[in-house]
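Rule-based calculations on the coordinates, nothing more; no lab input. The structure presented is a predicted model; accordingly, all values stated were derived computationally and were not measured. Cβ atoms are built from the backbone, for glycine too; each structure is taken alone.
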Structure 1
Amino acid sequence: MNKISIVLFALFSMAFVSNAFTGDLPVAGAKKAKRPEKVEFPSRDGLLISAIVYEISDDAPVILLCHQARFNKFEYAGIARELNKLGFNCVAIDQRSGGPISNQPNETNLRARKAGKPTSYLDAEQDILAAIDYVANRYQKPSILWGSSYSSTLALYIAASNDKVSAVVSFSPGNYFAKEKGSLIDILPTFKKPMFITSSKEEIKYIDELLRKMDLNDKQIHFKPEGTGYHGSRSLWQGMPGGDEYWKAIKAFLAELK
């Protein structure tokens with residue numbers, strides 16, 4: 001990451017962190033988002049996971065938000081509010097593989113390190129699985145699984161076989177875990193659930209390679225930005241150049257899921 005990117009990251013992450021626990025805001029259909037609720041629940045190995053619930057109603061569809069490397073749940077502080085306005089509940093989690101954003105720590109990562117537990121990308125898969133179970137138990141419905149970078153790759157593997165996931169949103173996935181979990185190039189052709197997959201413009205060629213054996217159906221979208229874009233879900237951060245085209249595309253996809 002160059003110096004300009006570091007400065008931009010700091011500015012935008014601080015902006016979203018500062019807005020993370022603001023009061024109610026208007027939501028589509030005259031509903032209002034409740035004040036964000038901090039929750040905790042155990043991972044598959046008992047490690048306590050920290051998360052924030054952005055809820056508008058018990059019966060709204062739910063998006064489970066998973067962050068990228070070195071990040072935490074505050075990657076989605078601003079994004080979740082926008083998704084509330086579209087009529088979705090959101091649950092943003094801290095995975096054990098991650099780190100601080102601005103002055104906000106990744107609490108799950110800190111607990112894992114204190115307990116001497118491994119914190120690799122693959123170790124975080126059990127945190128995502130536990131969060132899927134939490135959403136299913138709390139709302140009695142499957143979730144839309146949303147990942148960013150490494151978690152977007154895990155989201156594709158998980159969504160392919162987990163009945164508690166109804167659809168997947170994948171920002172900047174890669175075939176990172178082919179050796180351990182099998183190649184996504186071979187797994188994705190059998191994937192029939194709704195899917196939104198995207199990346200920066202530079203990364204399009206890698207997504208094309210992931211999808212080269214797959215015939216997308218009418219509910220599966222590979223969005224290719226016209227602008228430069230960014231790696232991961234930060235493409236949707238407020239003020240990011242070119243963010244509007246990502247928002248337009250994801251809104252169209254989500255509208256078909258309601």
Structure 2
Amino acid sequence: MTQGSFRDRVMAGEPVLGALVFEFFTPGIAQILHLAGCEYVLYDMEHTGVGFETLRQQTAACQGLDIVPLARVPRGEYHFLARALDIGMRGVMIPMVESADEAANIVNATRYPPMGRRGAAFGFVHDGFLPGPPSDKVARANADVMVIAQIETEHGLANVDSIAATEGIDVLWVGHFDMTNFLGIPGDFENPLFIDALQTVVAAGRRHGKGLAFMPGGAEDARRYKDLGFNMLGVGTDHGLFMNAVTAVIQAVADS
């Protein structure tokens with residue numbers, strides 16, 4: 001799978017499934033997820049404290065695999081965004097995007113001129129250390145890098161249409177726990193306020209041709225949110241999936 005085909009498929013609304021890594025930053029995790037059927041792996045920096053040195057090892061482990069490495073950075077600042085891409089991540093997710101101005105600044109940090117202001121270093125890990133004309137590398141990176149804006153606050157929800165309209169923002173990802181917190185309904189995913197928020201984000205994404213992403217809590221949730229219009233699904237957290245699998249075996253033995 002080429003970089004461009006992955007981004008294009010997500011933005012076209014095709015189903016694309018992957019997983020989020022919060023705990024198991026091991027050499028084999030990318031291969032394990034690839035064999036499980038994941039098309040992308042999203043490494044979290046926001047809540048884990050993991051640094052770029054660890055993530056660079058993960059991008060190396062993804063080389064040669066048909067799986068796309070992505071990183072959620074702590075915030076939408078240049079030194080997080082550009083560095084994540086320079087170490088080989090093929091896309092970035094940014095928490096709590098709340099305005100079109102913020103979205104534009106994110107695009108500036110993740111695209112080379114003339115689309116943005118990303119600093120250039122070619123013949124490095126992000127382009128496979130390969131030779132070639134810089135102009136080709138600029139064009140390819142600007143077309144292929146995926147930028148995911150998380151809509152997870154009341155301000156982001158109010159401005160979701162202008163965020164979605166920003167060229168260079170490719171995917172809208174609803175941060176469901178934060179969204180309920182900021183709506184005053186912590187963890188109440190059946191509340192009409194939350195359902196209305198989902199529908200608002202889906203409508204904005206479709207209106208502007210963006211991918212729509214969500215992390216469901218299980219198989220039933222995955223089907224539900226797919227039906228609601230989300231096409232880029234993260235099947236769960238690594239530690240959560242592991243714990244559920246271990247628990248299921250232990251309970252089966254205990255109940256036998």
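Worth pointing out:
- helix-only ellipticity at 222 nm (-39500 (n - 2.57) for each DSSP H run of 4 or more, over all residues; to 500) from the coordinates reads -10000; which among 1, 2: 1
- When FRET efficiency 1/(1 + (r/R0)^6) of positions 124 and 212 (r between Cβ atoms, R0 = 30 Å, to 0.05) is computed across structures 1, 2, the figure 0.40 traces back to 2.
- When Kirkwood radius over Cα pairs in Å, for residues 180-219 alone is computed for each of 1, 2, the largest belongs to: 2
- Value 12.9, calculated as mean projected area of the Cα convex hull in nm², assigned to which of 1, 2: 1
- Comparing mean count of other Cβ atoms within 10 Å over residues 76-83 across structures 1, 2, the highest figure comes from 1.
- Answer label among 1, 2 for the case where relative contact order in percent (Cα under 8 Å, 6 or more apart), calculated from the coordinates, equals 14: 1
- FRET efficiency 1/(1 + (r/R0)^6) of positions 68 and 84 (r between Cβ atoms, R0 = 25 Å, to 0.05) derived as 1.00 - corresponding label from 1, 2: 2
- When Rg/Rh (Cα atoms, Kirkwood Rh), for residues 204-243 alone is computed for each of 1, 2, the largest belongs to: 2
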